[in-house]
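**Student:** What follows is a set of structures to go through.
Read-outs throughout are calculated quantities, based only on the coordinates presented, and are distinct from any laboratory measurement. All of these numbers come straight from a predicted model, not from anything done at the bench.
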Structure P
Amino acid sequence: MLDKWVPKNLSASICFCLAVLACACQHNSQDMNPSPESLDEVVLSFEVYNHTQGFVTALERTTLQGAPVEIDLSALDVQGVDEDRIVIREERFGERVAFSLTGTATFQAPDRDKSYTLYLMNACNGADYRKVDTWTDTSEGILEYIPPLQWYREDRNGMTGPEDVILDAISQLNDALDYAWAKYGIIQRIGERKNRSFGVGYGYCRNQFGWHNPYWAGVNPEHCPTYKMKLETFLEEIFELLTRLNDIGGKDTASLITDPDSGNLNEVGKDLLAYVFVKDEKN
C-alpha cells in the first residue's frame, strides 16, 4: 500500500515549506520596492536660461530618489519668456529630460545629485512659438537630421549662381545657434554628398523663388536676381528643410524670419530656429 510510505508529519512539513516560501517572496518584494525610508535624498541643481538672451537665475531642489520632480514656470517669477514652454536638459546641453507646452514640466529624480539647465523661450522679440508647434505631433517642427548637420553645394537643372550668398545664409543660421552658454547646433559644409547630408544650390525650383525637399534646398536665380532676394530665399528654404516646416509666415516663411529691407535673418527667426534645436530629442 502506498499509504505506508507517506510520512506521518507530512502536514507539518508542508506548512513549514509554505511559510519559508512566503517569507522569501516577501523579502524579495521588499528588495524590489524599497520603502521611502530606505531611499536617499538627492540634490538637484538648476540653472535657468532665456534660450537666446542668457542666464536668468538658479534654483535647487532636494527630493528622494525616483520621486517626481515638478517645475512650474509661473513659480519662477521670470520675465520676458514664453509662458508655456519649458525644456530641461542634463548639465548645460546634454540629454533632454523634459519638455512642456503647458508651463509645467515633470520628470523623475535620478539616483544621485545632478545638475540641469532649464531653458525658457525668449519672448522679447515677439516670436510666436505656436507656429513651430502647430504640427509637432505630425513630425513637423522637429529637426530633420541628427546634429551636426552637414551640407554640400549642389546645383540643379543646369542653373547656377554666386556662392557667397549661400555662405552668408549658412553663417547667419549658425550664428543663431551659437551662444556663450551653449552651442545648440552647427551646419557644417562637406565636399560631397554622403548619408544624412543635404544639398544647397540653384535650380528650377518648380518655377518658384525657392523650393526644398528633405535632401536639397535651392533658389531659382531667374526669379531672385538680387542678393537680397537670394539671401532671404536661401534662409527660408534651409530653415524649412532643417525644421520640417513650411510657410509658417502665412504666404511664406521668409516674411516671418527675415528682415524686409536687408533679407537677413531677423530676431524672430533666430528665436524660432534656436527653439527647434533646444527642444529636439535628437540634440
Structure Q
Amino acid sequence: MKKIITLIFVAVMSLTIVACGNKEYKVDGEFTAFEVSYNREVPMITWVTVTIEKGKVTKYFIDAKQAEVNEAGEFVWNAKSKKELKYDYNMKPVSEIGKEWFEQAEALEAFMLEKGPEAVTTKDGYIDNVTGVSVKDGGYTKLAKEALANAKANKFLAFELGYTSAKGPQVTWSIVTTDNKGKVTEIFLDCLQSDKSTANDTVKFTWKAKTKKELKFDYNMKPVSEIGKEWFEQAEALEKFMLEKGVDAVTTKDGVIDNVTGVSIKDGGYTALTKAAIALIKK
C-alpha cells in the first residue's frame, strides 16, 4: 500500500511539473500593444494593456489619446487621454445608451477578462454583444489579442508621445524581451514620426509609412552624423550597450549620449523608456 501511495504521489508531482512547464504565460507583468491612427484627420493613438499575475490574465486596460490643431496650425497631443477625461470627453449626451466612453471601455475590459477578446462580436464595426457598450471597436479587440501575444512572447513595451524637430507628433517606444525567468535578453528601440502639408490653407497630417528603424538609410541621418552612422545603426549600438552593461550605464552630456561607441544621438527618451519597460516585469 505504501508503495502504491508513493507511486501516486510521484505521478501527481510529475503532472504538476508538466503543467507548470506548459504555462501559457511564463512571466508576470504588464504587456501593451498600441496602434496609431487618425481622428477626424488629426493623430490618435490607441492602446491595450493586459496584466498577467501568477501566469493568468487578471486585467485589461483600454485607452486612447487624441490630438488637435492649435492656433499656430500645429498638431498637439491632448493633455489627457479619453479615460482621463472621463465625463469631459462628452460622449454621454450623444450615446444611444447614455454611457460615457470610459464607462463603455471599462465594461468591455470586464467582458474580455471574463470571456476573452475573441468573444467580442461586432455588426457594421460596432460592438454588439457586450452589455453597456455601443461604441465602434476602435482596434480594441485586435490590440487586446496583440497584447496577449506579447505576454506569451515575454515582450514588455513602454511608449511615449512627443514631437519631431519640425513639431509634428511622434511615438517612441522600447520593447524589452525576457527569458521565461524574467531575465532581459533583448532591447528594441524605435520611433514613428509624422508629416504635415498645407493645401488650400488646410493643414493635413499624415503618419509616416515606416518607422525610423524600418527606413534604415532612407532616414538620411548618415550625411549629417558626426560619426557617419545612420539612426538605426546607432539605435542598435545603444540597444547592445544597454543589454550588456545596463541602462544606468548610459551617460549623456547636454542630452547627447556620450559614452556608447557608435552613438552620438540625443537620448530621445530611449533610456527612460527602457527603464519603464523593465519596470513592467514582475518577478
Structure R
Amino acid sequence: MKIFYISLGSFCHPKILLRDTNRFIQESLPFDFHSTPGTYTIYNILEELYQNKKYEVDFKEILYTHQFNSTHKYELAVREKNDMFFLHFFDINDLKENPPKYPVDCSYIDENKIKFIKDKFNERFNRLYNLMNDPDNILVFLRIENYANPVWEQDLVKLTNAISLFQNNNKFLIYSQINIDESQDFYKKNALNYNYKIPVMCIKKLFDETIQNTLRDIFLNILTTFEEIINRCLSLRINNIVSNFYYDISNKKLFNLNDLNYWMDVVALDGKTMICIIKNKELIFKSVNNIFEL
C-alpha cells in the first residue's frame, strides 16, 4: 500500500516540500497552493463533496492584487464561497477592465477564464473523491496551520468527522497547531491521538514560510517519523478491506493502527503465512503482493 499525502492547507509550502522531497503525491488536488486561514473552509467543502459526490467552486470577490510568487508578477486574490482564497490562478491579464478599487465582485474577470478554472477544479475534486473512496491506499492528510487557532479543538473534531465520511479505512491526519494542548503533542505522548474519528498525529508547532529553510528539517522529521510507524505495520485484507496492523514483535500482538482496541495474537509468522487468534478464533493469512489475505 502506498502512502498518499493530501494537503489541506493552510498555505502552499507543505505541498511544495512534499514535491521537492520526491514523496509520492497524487496529481494536483483541490487544496494545493491555496490560502485557507480557517479550518471550517476544509470541513465544509469536504462535507459538500461527500454529500453531492462533487464540489463546484463559486467565486465571490476579488480581494486584492499581490506579488506573492516566485516571478513577482501581479496576481489576483480571489475568494471562493467557502473562503478558500485562490492566490495563484488569476492574474491582472484576466481582468476585462481595471476595477476602481478592491475588493470587488468577480464580474471583472473574463468569463472564459472563470470557466477554465472551474473545470480544472471539478477534475481535481473528482480526483480527490475517488482517492478518498479507494480502499487500497494509505491517506495521510496534512493540516499545517500557520496561525494560532483559538478554536482548534472544535475545528479538529469537525475536520476529522468530515474526513471519516469517506470509504477509505486507512485515513490519518497530521495536524500542526501552536495552540494544541502540550499533553496532546505527539512528541510528548509518543502516540497517535485516537480521540477522534480518525487517528491524528498532533504537533504543537507553528510552521510558517520558514518551513522551506529554518523549520524544514523539523517538518520533514515529522513525515519521516510517521512513515516509520507505517513501515513497521503489516497490511491485512479482511472481508475485502485492507487495514494496517502494528506488529508488536516482543508481545506477538497485532494492533489495528486505525483502532488500537482491536488486536490479535500472532501464533505463527513465517513470511508467507501468518496464523492469528482473536476471540478464540483462528485466522490464517497468506501473503499476496505484500498484503496478508485472510
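**Student:** State the single structure among P, Q, R that was used to calculate percent of Cα pairs over 20 Å apart, for residues 131-250 alone, giving 41.
**Tutor:** P
**Student:** Moving to a separate point now. Determine which structure produced the value 88, 58, 26 for Cα extents along the principal axes in Å, calculated from the coordinates; the candidates are P, Q, R.
**Tutor:** Considering all the candidates, the number was obtained from Q.
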